[in-house]
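Before anything else, here is the set of structures, which you'll find just below.
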Structure I
Amino acid sequence: MIRFLNNRNFIFLLAITLGLLLPQAAQWTKILMMPALALVMALATINVPNDYFLNPRAILKSSLVGIAMSYLILGGAILLLSALLIDDINLWIGFVLIAAVPPAVAVIPFTVMLGGNVSYTLSGTVASYLSALLIMPLMFWLSIGTGFDEPYKLVRIMFLLIVLPLVLSRIVLYFNWQDRIAQVRGPLTNWGFFIVLYSIIGVNRDLIFSQPRMIVPVAGIAFATTFVLGWIIQKTGVLFKADKENIVSLVLQGTLKNQGISGGLAIALFAKETAVPSAIYSIVMILYIIWLDWRKGRGEE
């Protein structure tokens, strides 16, 4: 039982199952979403060494590639498909939120799990989070316009989920606490994700089941921008003879968005229907990661 409770895939599937079958507690756990995300982000950014910020030339290429994968490739695909397939304004805003947020926090640990280039992913991910401070408000202004009535809330949430975790992780590194928290870092990250995923899915459970027609195009876009787009990126990397480890990094940065941030923003700032794309996308993304892990176990590229 303890092994299951420490297993990432089991925890993710449990969050999906409980969110769909027993969603009642989500009304309370949604209050914990932002603190849980801040904790997960702080734990994830411990991987960022202090000298990362002191040598920008060495990481410029991978940083620009990471930004391009997350925003030009993945963000562009999400906006294009949602513009073609989505009519509901709340669902459209939900997809704009997904396109605007940086990569999933789990991109870095998933890179380790799948045998990718960790430093390559690290540079691109950190650069994407830093650029999100400018890209997110710009995309909101261009895509949503007057639909975003309280920008100060966005600034506050971005500070909580991006700036504060980076500061906290620097404190951990300064006092050399990373070894002390190493044993609990994995469980805290996984169960932090549990709170976020369960809350997003649980809050939107009734919408998911009551309006299946609304779910079909949302799920289709999520599938296309994970499974299909990931396959295209992987084949393109092979075609151009890119390093195998770098291809793994490119696939993850080009398919995984931070559904926790987009779902949290949706719930905090807009109608609850706006969080539906993040809820569905979260389910598809988890299944995609489990599928990638299964393929790696079989030795497939």
Structure II
Amino acid sequence: MRAVAADLDAVCRALRGETEVALAVHDKPDPDALGAAAGMLDACGQLRVEAALHVAADQSLPLEALLLGGRRVLRTDPPAALRVYALDCGAAPRLALAAPPARVAVNIDHHHDNTGYGELNLVRGTASSTCEIVCDLFAALGLEPDIAAATALYAGISFDSGHFHHGSTSAHTFACASWLAGLGVDVTAVYGELYERRSAAALRLWARAVQGAQPAAGGRALVATVARADYAACGAGEEEAEGIVESLRAVEGVEAAAVVKEQSKGARVRVSLRSSALDVSAIAALRGGGGHRLAAGFSSDDSPEEVRAWLSSELARRLSTESS
């Protein structure tokens, strides 16, 4: 029998001893965060632990029907007395809550820059996704997710691994995906929901952003801005800007890309960074953000033009230093 790592075993023991917990995920949660939450809600249910995912009232939950499917979501901060299990979040201030909890009992994450803010920390910086870690938790607990949770976990792994092509994809990633498919996940349907539901308005927005992208570092980087006027002109929602940065990074000769997205709520802009080799999480950290080495982001109250100028300069400086 495969030995269980000490940190994984500690989280299993903690979870078995709970009666009620609150789950929390990062701000503007993606399919990995919500898939991990769905998996944890199912695991808690099987262990007879009362649990709910807590998010602030203004948070949008993408693909909620697919990923959470009627599971318990409360749009309030958790009561102070409840033990908080944080999922897929590198630092407590980034949790999708009105205010960070005073303490986090368990921190489960795969971001390499995770600050270790939990009383227990189950952090795997080399894992493809937090959903992959939750699969390990199921196995260590001797449980299997129900079909809805298995579908959400598979979706999270697919999304955060770039459908199994990012550098963090490992043999274990494929093993987890295979296990979930064996439980009955309709992998074709999940792919369709994640990657084949783009609207005509989104395509117009993408075209506008790509056309306006500006080169930096002699063409080794591209930086695009999506302003409120662009959303209005294209008839697109703000969530439809997701994925533009990957398209820019895929341009031949481009080593790093950034998209500055103006927002109607919260910070004025939100920035997505992608790279093939440059550590963009270090750039994001300069503005209070974070993420993965090759995929990171941050928010700012500066104007889109100011942020774009700063990014162009910073990318040029770092790419120049890297090649010298």
Structure III
Amino acid sequence: MFIKGYTYGFDGRRGSYQTEEAAASMERLAALGGDWAALAFVIRQDTFYSTVIRPDYRYTVTDKDVTTGVNRLHALGLKVCMKPMVNSADGVWRAHISFPEREWGDKDYWKEWFSSYTAFLCHYAEIAEETGCEMFCVGCEMLGTEHKEQLWREAIAAVRKVYHGPLVYNTNHGKEFGVKWWDAVDYIGTSAYYRVADEPGASMEQMKARWDAQKDRLAELSRMHGGKQIIFMEIGCRSARGCAMMPYDFSHREFPYDEDEQANFYESCMRSMWNEDWFAGFFWWDWYTRLPRHQPEMGFSIAGKKAEQVVREWYAKER
């Protein structure tokens, strides 16, 4: 399999997938020439140590929103990977969700959280099954939980009872070798926000050399797991000078606007990864539910920027 994809909908809120603005944004996304979209949306737990995951009916996308999003993307000819994500409402990154390793009194925090998380996954896996989603993502950057191998295996087994398509898990860049249960899913996924520049304004060739080094490392991971393909479940870079040094960054607003650095990031990654048989493709981060109205827009969006043409040209190619 090879995915020419993009992530859609992470900025969505209750009702937003059903708007005309969302429909126009999806049409522009489909016009990139890709064949997949990851529909990403967030449900929150109150704190990084809460054991219950629950919707906030003021903000959380509804089941109708999710179904509408899938149906609209399918109508545009895109395959869909459903990607429900957990965030912590206290602002702590989901990678830090964690609990004591032993019971306190009669409370097993890990089992309580995985019970809630499994129910959360199965709820959306049922919707993915009913709407014909072509893939389902069982987690994103849950680094603090990845060592609980048996509980992850049990959660994935529960998902497979209600969803019968391929499964992927999305770890974070640099942590791929720490997951001991890749055999439980069909694809290895990672958020590929690798540092590919040592200084602001690095050239495409400099960035490609850094991608080639990562490529060797990831090829070994695939070999370790019998040739299982690897997907860049998230990958991207803001259009700001210096962001290729830390592509995951979304907070620094003092950097100058720079479409070239973003475009070089995209071009260098495409050139490095495109023809590798063990590599299953990209879900670039991210395509907004509302197209940006003002330029320069210094976020991850590529709409109206040089990187959009880079993607169009590569996605027009066969592999």
Comparing I, II, III on mean count of other Cβ atoms within 10 Å over residues 33-40, the highest sits with II
If distance in nm of label points 7 Å out along Cα→Cβ at positions 169 and 233 comes out at 0.9 when worked out from the coordinates, which of I, II, III was used?
III
Across I, II, III, relative contact order in percent (Cα under 8 Å, 6 or more apart) reaches its greatest value in structure I
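Read-outs: derived from the displayed coordinates by stated rules, not from any lab. Computed from a predicted structure; not experimentally measured. Cβ atoms are built from the backbone, for glycine too; each structure is taken alone.
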